[in-house]
Structure P
Amino acid sequence: METKYFRGVMFCLIAATSWGGMFPVMTSALTKMDPFNFTAIRYGIAVIAFLVLLVAKEGFGALSLKGERVLLVWLFGTAGFAGFGFLVFLGQQLAGPTGALTASIMVATMPLLSLPVNWLLRDVRPPVLSWAFMLLSFSGVVLVITKGDFARVLAEPHSYGANILLILGSLGWVIYTIGASFFPKWSPYRYTAMTTLLGLTSILATTFVLIAVDYIQVPSVLAVVSVVPHLAYMSLIAAFVAVLSWNFGNKIITPMNGILFQNVVPLTGFTVSALTGTIPTKVQILGACITGVALILNNLYQRQRLQQTQGPIHNP
């Protein structure tokens, strides 16, 4: 049991660290292509990989949705891939040069957002200590990103509209993550592939409408070629590897535990900066330690609750 739980934690860490480079990559990509066309191409590539893997693992029968709650699959896929992909990266684009910083902070609100969403969707009232650990982990992330200079961050000319979009996009991913619990008999391969496939219908429909009303333009061949490196990372690493790892991890440790690892996303950027020669401040080190402690304490607390309800956890 402990080995399996550790494997779930590692899956979530792989996903979170893969997403850590997402916002810096998109900072460059958004100067060359709008977030709608980029998201459509990105998931168009990723869904092929997901479907091929699903068929290889479970056969063509896994593609059938007969007798399944198709509308729910579409809803969660739309919330996770269209909602997050469109709203977060549009918000990052609207926020300007500091968009990556703002997006990272907003992604760190996911653990907080997960508490009311899980309460609403699953009727699971979160324990008081879970709220405390979520707030503690978020405070550590804020310290890392802001270096303790909250006034400077608040003084940045961020658009309120951009911040609202970022929060709504983060909410979409929380809904997607918790949505996996509605399909307990599905493997992570199937949940990932089928939600991506149906979510892609919403992505394409929205993109076509925006092109039709002349809000965005069909990207030129030159524009597509210019973002090939960005698409490679966003499709194969931040989508294929990360989303699949995320769903595997949450299948094992449950979404309420897994969602806390979203705080690792902005911390990954901080770590990369430190490795490339940017020396972290004492406040940033403190923030990283606070988030790490929150992750550990929440893990120990959840395991204690599990032991109380299911008995002692033994090694397999």
Structure Q
Amino acid sequence: MVRVISLLPSATEIVYALGQGDSLVGVSHECDFPEEAKRKPRMIQPVFDTTSLRSEEIDALVREYIERGESIYRINLEEFKKAKPDLIITQELCDVCAIGAGDVLEAVNKLGSSVNVLSLNPHTLKDVQADIRSVGEALGCEDEVETVRLRLDEKAERVKTLVRKSKKLRVLSLEWLRPIMNAGYWVPEIVEIAGGVDGLAISGQPSTRLEWSQVVNYDPEVLVLMPCGFTTPRTVEEARAFLSLAEVKGLTAVRESRVYATDGHNYFSRSGPRLFDAIGIMAQMVHPELFDESLHPKLGVGVEATIEV
């Protein structure tokens, strides 16, 4: 059995989706799905705790570390050595979301043994499928890859069929609220499959800061709040201050009560299999009239309705 350290939550989810969870000998502090992942040894930790910080405070801290050229994560080298990995899975996409490949390679050089490093860098849903194949090949379970791929394709096709005749609504997905940033990479693609169009983001391109003038001119019909790393309840808390901003109040999405808080942490930020569940979540926010049941409140809620309670 290949001994695997996954330093990326999405990679951990991929390993479990392929039925190879027993091969994991170490994970990151954020690897919390499925439940069994929480019991694996932790190989890295953040240098500061964000649980009690507001969006603008987190943004300021991250920028401070980046400007100093410091990583916001630390590897526990002793745990690293104890795990004796054959394969380490890391990423090159974002040094804020997870530890960077450079820090990992530096730690690997201190192990004193030969270790394979698989670095993932997905930008689209197709890239996520390719990552699943790469992990499967590294673990020697190619047959399981095909099973997972077909299951994910079915989820996307089901939503495509459901929204095919629906009007394409203007959607704005925000990955951060203070300052405001659009949700890039695979999120515009998710919006499109779900029956919307995000005119302020480009599929496959990074998230970017937005000016309020851009948002006002675009005037989204549906506004989806999905801060990176935040679950739905925490997003609702952040939305209270966000919705009080003067620039927000005149938007069509706000006037027509089409503002949603969703679980960016589990479903939209991580480049793993649950992105294909995110397609269905997005569709229920963009076109709720097509569904017999309401969206589960853990997955997404109308923000104004929640605030009024």
Q: Figure out for me which of the structures P, Q the number 10.9 belongs to, where mean projected area of the Cα convex hull in nm², for residues 40-191 alone was derived from the coordinates.
A: P
(Q) Suppose helix-only ellipticity at 222 nm (-39500 (n - 2.57) for each DSSP H run of 4 or more, over all residues; to 500) works out to -23500; of P, Q, which structure was it derived from? (A) P
Q) Out of P, Q, which one gives 15 for relative contact order in percent (Cα under 8 Å, 6 or more apart) as computed from the coordinates? A) Q
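Taken together, the values in this text are just the output of simple stated rules run on the coordinates, not laboratory data. All values reported here derive from a predicted model rather than from experimental measurement.
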